[in-house]
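I've put the structures underneath this note.
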Structure 1
Amino acid sequence: MADNVPTREQAWTLLTKYNETDRARRHALGVEAVMRYLARKQGEDEEVWGVIGLIHDLDYEKFPNAHCKKTEEILVEHRWPPEWIRAVVSHGWGLCSDVEPKTTLEKTLYAVDELCGLVAATALVRPSKSVLDMKAKSVKNKWKDKHFAAGVDRALIEKGAAMMGVELGDLITDVIMGMRERAADLGLAGTVES
């Protein structure tokens with residue numbers, strides 16, 4: 001175990017040092033919200049899951065060609081716990097990392113990262129521009145349109161859901177529910193009254 005256990009505030013400071021755009025920061029906040037929601041649902045440590053969700057794309061904006069590798073270097077330098085670093089790096093498995101997700105936390109992060117992007121994109125094209133009134137069916141309808149949010153790797157999401165042992169529709173619902181908790185911060189409250 002590392003000498004210190006990073007706080008959310010430390011993670012946010014680090015994240016905002018390396019990620020300057022609202023888009024990158026909102027994605028991080030969305031993944032954090034979903035990880036916290038799923039941690040509570042599964043009786044896991046919400047703070048640990050949330051901080052790992054928040055920091056998972058630390059290097060992506062400034063070092064996209066070294067994604068996960070640069071994050072690992074930065075987190076080692078800041079003396080983050082090795083198991084936290086492993087969890088963060090495992091979300092890039094098969095794309096930019098050889099670290100296979102093994103723990104429940106790792107499998108969850110792997111599954112929800114891309115899905116958060118698809119849920120956010122779906123919310124923004126709805127009349128309400130909100131996740132507050134959105135159901136999984138809306139995301140499933142957009143799922144079929146390969147031109148919509150074309151950068152989202154749907155096969156990776158399916159693989160993640162299978163690793164978690166959950167149905168895709170249930171995972172989509174969980175992601176929506178998690179993102180609802182931070183809808184305003186994510187720019188996804190739209191015109192719906194909460």
Structure 2
Amino acid sequence: MAKVPTREEAYALLKEYNKSDSLIKHALTVEAVMCHFAELFGEDPEKWGIIGLVHDLDYEMYPEEHCKKTQEILTEKNWPEDYIRAIVSHGWKICTDVEPVEKMEKVLYATDELTGLIAATALMRPSKSIYDTTVKSVKKKWKQKNFAAGVNRELIAEGVRMLGMELDEVIAETITAMQKVADTIGLKGEHD
């Protein structure tokens with residue numbers, strides 16, 4: 001029988017496979033966003049958060065096998081199938097053919113790349129803070145294709161459509177979630 005991981009176990013696993021400060025901050029960012037959306041939708045924040053925390057588990061050590069290696073690692077550790085499926089589905093159309101169907105999967109798919117765009121936008125502000133980052137400023141940077149060029153805007157837009165939400169609303173909620181962990185993820189900036 002599958003064993004539901006604790007947040008502590010998930011974090012220890014993340015640290016075992018990831019040494020990069022930026023990847024760990026990204027994992028903590030996505031964890032916060034997933035928790036926030038879980039609360040928004042009346043779902044289990046701990047479960048959603050754990051999925052966000054380890055979604056890029058294999059990325060640093062096995063970039064060529066992204067998602068596939070995570071599936072192997074988590075299957076070996078006897079994680080629940082729905083956790084594994086959600087994590088693998090965030091690579092849909094990039095490195096897996098597992099389509100996000102559950103709300104939890106769609107949120108991860110829509111917000112994973114979005115957090116990168118928002119973080120980059122915040123760091124461009126004079127304050128270097130997520131606290132004064134707005135939907136408008138993110139949308140302005142969204143249109144500049146050479147800004148955070150690695151962020152796949154089509155993928156984000158598709159995820160947002162799958163959620164049946166407006167892009168502005170998803171950006172706003174993602175900013176709110178990131179503000180909750182601003183200090184941890186290095187986006188507090190010069191905010192008091």
> Just checking, which of 1, 2 has the largest value of distance in nm of label points 7 Å out along Cα→Cβ at positions 42 and 170?
Replying inline: 2
> 1, 2: which one has distance in nm of label points 7 Å out along Cα→Cβ at positions 50 and 146, as calculated, at 4.5?
Replying inline: 2
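On FRET efficiency 1/(1 + (r/R0)^6) of positions 66 and 138 (r between Cβ atoms, R0 = 41 Å, to 0.05), which of the structures labelled 1, 2 is highest? Working shown, then result.
Working: 1: 0.70; 2: 0.95.
Largest value of FRET efficiency 1/(1 + (r/R0)^6) of positions 66 and 138 (r between Cβ atoms, R0 = 41 Å, to 0.05): 2.
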>> If distance in nm of label points 7 Å out along Cα→Cβ at positions 74 and 90 computes to 2.1, which of 1, 2 did it come from?
In response: 1
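Laboratory data are not the source of any read-out in this text; all were calculated from the coordinates shown. Values in this document were obtained by computation on a predicted structure and should not be read as measured data. Cβ atoms are built from the backbone, for glycine too; each structure is taken alone.
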